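Following this line, the structures themselves.
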Structure I
Amino acid sequence: MTKGEDAEHLNDIVAKYPEVPRLIILKTDVQRRGVFYTDAAVSVLDEKKHSITGTHIFGTRDGKIAPRPESLLLRDGTSIITTPTAIEDNPYVVDLLDGQPFLYDGGEPIEEVDYWPAPAFYGKLARSGILMQKIVSARPQRLVINPHRYCTFWKNGNGCTFCDIVAQIKKGKKDLQIQARPKAEEIAEIVAEALKEPGRYSAIFLTSGSVINGTEPFDEEIDIYIEVFQELGKLFRTKKFPSQIIGTAYSEAQLERLYRQTGLMSYTADIEVLNEDLFNIHCPGKAEWIGYKEWKRRLVKAVDIFGRGFVNTGLVAGIELTSPHGFKTEDEALKKTLEEAEDLASQGVSTVYIVWSPRPDTVIGNQKNASLDYYIRLAKGLHELRVTYKLPIMFDDYRHCGNHPDTDLSRLLPF
């Protein structure tokens, strides 16, 4: 497909789905195809003004670590979590037009964009001497913390087929000076500094690799989160504070301990793909230690603890169509995925998706993701499930996260 054909395809999809805002469709396509930053676009980066590539837990589509914009903002406030992509792979291009960054396709300017603003704590040093942004990063309205950057599913080669967390920490230790396990006290020190910027943040988000160690599998992972959250809790006057984790699917006892001993409000455990056979193929570590049916059961039980609207699961949308095991057509993939998502929604669990980004250090990194039409239909379908089952989306919405095209539609929720 040529660049011109892709641009025409975008316009066709915008015309086909008038109920979906154009900028959300554009965002989805930018995530689907990736971006390439020209030298001119990179030249206007200002580390005092803009957020520059930081402490990523996952790698880039071009496999490089280099100073580039952390991500993009559209004029409606929509965030695009971008993945720098080689120009040969036909991404959108970010270049300058009259000194302003613009998205280009086929040599034509498509939409004005801006770089994420840098928070005030970036560039400051923690007491240990490390740059604060190496431990805590920021999206426009939330703080992002990775308390543990290694996934123990990889110890026996059972990491997820789309994941490059281990490859990235090996690169990041050297090139970004990333700590695999920062101290809880240092995390709290940096968050305290970040919160001095009034009105900037509305949530704190933690995610890590899975840790199977403990008397019960994942007890150590729970301990890591509890330690960090208890330090963070000292910064707030209320027991609970706006916060979310993406963790493993924990047992009821582990979830009760996590909820009771911390200020955590929202819990997400990403199942990645809503099909048992494909789950076993793409998430062998999750299948080995928990299993598909048990993962779903634990999600549902989490609703009893955290409440409706506070329990989610995520999909890496597009992997369900990869060869040779995936669904043969996008229609079949959509039907089966939404059926499973509705089963969860009817029991109080929301499903959200990210656009799969094939990365070179992953098992399926040489395959292509799905069509733009598929991603828009999936976004509409998941949004309609939240409308049907009256499920608010609290901490994965467009304000707090910005990585889910379906939850960008939460601006339209009637409740």
Structure II
Amino acid sequence: MTSRRTKGLRRRAGLALALLAVLASAGADVGIELSAEELDRIASHGPWPLPWSADPGNRVSGNAAAIFLGHGLFFDEALSANGKVACATCHNPARGFQDSRNVAKGLAPGTRNTPGLFNVRHQRWFGWDGAHDNLWSSSLRPILDPGEMGGSAARSARRLKASPALHCHYRAAFGKPAMADDPELLVNLAKGIAAWQETLVSPPAPFDRFRDALARKDASTAAEYPPAARRGLRLFLGRGQCATCHAGPMFSNGEFGDIGIPFFVKPGGVDPGRQGGIKRVQSNPYNLLGAFNDDVTRENATGTRHLRPEHRNFGEFKVPSLRNLRLTAPYMHNGSIASLHDVVRHYSELNEDRLHSDGERILKPLGLTAAESKDLVAFLESLSPTEPISVAVKPMPIRDCLPATRNSRIPAAGR
């Protein structure tokens, strides 16, 4: 007599087979030969954009007054010691909030590539080495760094008071005026800048339209996805094993790895990568374990609390998101690779001797043909929107900070 457990296993197996058949038919119904596993993995890279969720460590996350304030501060050169440098100087909106340089101009010792800021709200660690565990702390560092803006609380307070609009939005967001002797002033400015950066979300790309078309069995829309990108996608998911690290809707697992890029820097030094980043985030007074974290539960600090630098972390760098790659060349932590074709060549001809000998070895030389390399580049390019992204539009000021005019029309404020 068949046991109840055996019947249950058969029933679940039957349901699993039925689900696989449905997934397989999704590709077949739109004229695309994709396995059930491929369809499932394609689906895991969306939907895009991700839903909004406020940062629990930043009490003004999503606050309209803070967003207006942060936008103004991001483009304000007067915060810097020489009056010539703003956040936007290196994070240029026209270049995906990057600067197109191999390494940042002002960051001593000038060894790191400037990361783009699109979709930064969905990151867990910030900087190529993850030296910051929150966006506002990462936004504060360049303001204080003498090699970049060299700002100060006194200068920032004077700048806010010189701008009635910015100062009004500061008071609206934080409930008090800007005072140079307030230990929270600079942190509050950084939280405002972070609140604005959280609005920098890139629109869906051709890949997203293809993914969504497969999900709803829309043959005509799915057919618009170029065959070369489709072939490159299969390489990305299959032989390349790229999705192992470049996972999920962000095309990044948010962690760190050694991909064989040299970490020696001139003159005669080394970039320790994640190992140094762990030490920096642990010693940072603005980390999530510190007094400025607005999450009273400190649940958002769990990752930081359990960090331990290990030997394998030396020379590891952040796995970047692959979205908007067209806008952010050159590539890698040190800007050493000029184009996407060169990135693909790096993985195709990977020098395994440069990789760590300890830990799990994921990467292997792909040995791609010229045609396969072009296909993979076509897929990577399909992760960028085809239309220019307009992001520098000034947010709407909140009603209470607008000049009082009898005939003024005031649209509702918001993100």
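Every number here is computed from the coordinates shown, using simple stated rules; none is lab data. Keep in mind the model is a prediction, meaning the values are calculated, not measured. Cβ atoms are built from the backbone, for glycine too; each structure is taken alone.
Assign the value 22, calculated as relative contact order in percent (Cα under 8 Å, 6 or more apart), to the correct structure from I, II.
Considering all the candidates, the number was obtained from II.
One of I, II was used to calculate Rg and Dmax of the Cα atoms in Å, for residues 112-215 alone, giving 17.2, 57; which? The partial results should precede the final answer.
On the way: I: 15.3, 53; II: 17.2, 57.
Considering all the candidates, the number was obtained from II.
One of I, II was used to calculate distance in nm of label points 7 Å out along Cα→Cβ at positions 224 and 272, giving 1.6; which?
I
Thinking only about mean projected area of the Cα convex hull in nm², which of I, II has the largest value? Present the calculation step by step, with values, prior to reporting the outcome.
Numbers: I: 18.8; II: 26.4.
Biggest value here belongs to II.
Between structures I, II, where is distance in nm of label points 7 Å out along Cα→Cβ at positions 256 and 336 highest?
Working: I: 3.7; II: 1.7.
Result for distance in nm of label points 7 Å out along Cα→Cβ at positions 256 and 336 over I, II: largest is I.
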